[in-house]
1. If mean count of other Cβ atoms within 10 Å over residues 220-227 is calculated from each of 1, 2, which structure is the one that comes out at 19.8?
2. Upon calculation of distance in nm of label points 7 Å out along Cα→Cβ at positions 44 and 108 from the atomic coordinates, which of the structures 1, 2 produces 3.7?
3. With distance in nm of label points 7 Å out along Cα→Cβ at positions 20 and 140 derived from the coordinates and found to be 4.1, which of 1, 2 does the value describe?
4. Match the computed value -11000 of helix-only ellipticity at 222 nm (-39500 (n - 2.57) for each DSSP H run of 4 or more, over all residues; to 500) to one of the structures 1, 2, and report its label.
5. When mean count of other Cβ atoms within 10 Å over residues 92-99 is computed for each of 1, 2, which one produces 12.4?
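Every number here is computed from the coordinates shown, using simple stated rules; none is lab data. Being a predicted model, the structure only gives us computed values, none of them experimental. Cβ atoms are built from the backbone, for glycine too; each structure is taken alone.
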Structure 1
Amino acid sequence: MGELDPVTRHASRVTSVILSCLALGLVFWGGLQVDLPLARFLRSIDLPWLVVAGDVGSRLGSGEVLAGISGALLAFGLLSRRAVFRRAGLESLIAHAAVALSTQALKHLIGRPRPRMTHSGWFQFGPSWDSGLDSFPSGHAAASFAVAAVLARRFPSAGWVLYGAACFVALSRVLRGSHFPTDVLAGVGLGLAAGYVVANPIHAWRSSLSAALKESTPYLVGAFALLWTAVNAAPDRWLSTIMFSVGACGVVVGAGHQLAWSLGVYRRSRWNEVLRPLATPLVVMGLAAATTSWLVMSLTVLLVMARWQEIRGSGLSPSVPQPMHPLAELTLATGLVLALVAIQTVKGMLPLL
């Protein structure tokens, strides 16, 4: 990629942020379509394990537990004189306090009814201090992701565990019937923004917010795509077959190229130069097409464009997948095949829309 002037690079970075915001806007719109049907469905079923999961998640994401974890890290850091634990404890306490104040202010300013009090699909709002009119955003989700973002910054190797626990808390709030999916989505975004800002130098708050947006958007889109695929009835059989077939071909070509490259097949061929930069986009777009959802496809296109603009704005050449050990490539290819099977299994599982 040729050297770009500073103005063009800045414009590309701004475009990347705008595209990510558009993707999240579409996710939020889609979430509003799912909110009430999903709440009604959850109210109609009585499964003991859902109740237990909801109660455990609610407890894990409570202010007392999160503050206790942060306080324990801070105390250990002070007693052991280990700066990383001291900073992790202090910063997570600050992030937790910031989102607690923010969510409480937004809850009562917006005044959205809880699922049990909602009987229409509109996003009802208006300032209120009444109990039950404090659904948006989810405080548990916001606090959990704020603390997770800070701790993952200080302990990167534990990132998956920390974010996994935060995801469990967020999901449990929907399963428990305490929040709509859009409440949780807003809480996750607010928590990540607070965590990223607190965990980085305060003077770099703009870049911290940008990083939180660009790094979290793919995961939020992926989670929404799974939900959207499950609650939507399968489209026309022929259209569904065509879209899935095209998507599967994209996954096979992208993953197959990587596997062949790792085995040394046509590494110096012209096909290698053509397919290398396209391997990952082919797999991503293929998985999106396999859902047979135009909304998921649109979201994926926005993500790919945002990523391309981000790379362009950095002034670097587009990164290409590097060859891994053939066994690792084969494992990845097998996982992608299983993902296609899982998409087919999940598709229309809960035809609520």
Structure 2
Amino acid sequence: MAAMMRVAPVIVRAPFPGEGTAIAALWRELWDIHESWGGYPGVRDARVYARLARRLDEDARVRAGQSILGRHVHLLADRGGMPCGQVEGWFDRLGTDLSTAYTCEVRSLVVTAHARRLGVGQALLEALGLAAHSMARGAPCVLAAEVLAPNPGYAFYTRVGFGPVSWTARIEARAGAALANTQSMRARLAGPGDALSVAHLEAVLASRRRDAGDMRFDRPRAIDAALVDIIATHLSGNTVANSLDPCTLVACDATGTVRAAASFAVHALEPPFLPDRRALVGRFSADPSCPEDRSLRALVALASQMALTRGAPCVEITDLTPPGTGLYDAAIASGGRPWSRVVIKPA
């Protein structure tokens, strides 16, 4: 009879001081994998990971054996006394409605190669779910993860109960900017005078998200003078097109009527990523009577022009509906390539 090999049990716990180097090595493995899938490239400088290890050790000392620190959760998988995986979570509520579920964003989930297919990833997510559930104090809460399109881990997330709620495409900013000359609808920065139109479009977006089963965001709100005033006040600062502040864009037809809206933001990538800028255009909402391809192309064109002025080489087109639907197909027809999807699961 063949000898049976005993597999050391997986223990999920908070990181301890002195494990920073091992955790930094896990992060290095994760960034290398993501880069092989076409993700943002990571640094190769050992000094960066040495600084990261020192920061992780200091963080572990502050945590004093607790996985939860403020809104941040950090969990380590220990197998036979050796770290073999880790996950982080960021806990927040992405809205103002008290009925909106809390969200724990799954970050940096990685299992080292020799420990895969042993249940380590599932154990980490289960522990993260328990932590998020305790932080929610009985309120609804979901785990949410962004999974790159080439990532074979999507099958894993499906197996452990996650389901997709939104999709993202990515386009080269120069290609997106060229769309400005190929369609009749034009996009611009929104202003206070667009507040009522934006309020109606926000209701369209909220309904679409709830219909898709995405409980991370507020349900549609009643449109009244108070809501319009809040939006107008917000849009009054929406005038500087070359700053790094998030802004709201609108697409107008030939008569100047607002037919669609989107948000635009640029974030600086920090080590262990190579220094770069990441541009995102999302929160798409369109008048149902307006063809989605026309409004999306106009909004992507303006976002791409703004991305170039802010030093971002690509634009992620987020908050898309599933493949085979108008919004997603419009993003692909405009030159976008499948980039990622967001999957969620109740905590």
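1. The read-out comes from structure 1.
2. Working: 1: 3.7; 2: 2.3.
Derived from the structure labelled 1.
3. Structure of origin is 2.
4. On the way: 1: -25500; 2: -11000.
The read-out was computed on structure 2.
5. Values: 1: 23.2; 2: 12.4.
Computing mean count of other Cβ atoms within 10 Å over residues 92-99 on every structure in 1, 2 gives 12.4 only for 2.
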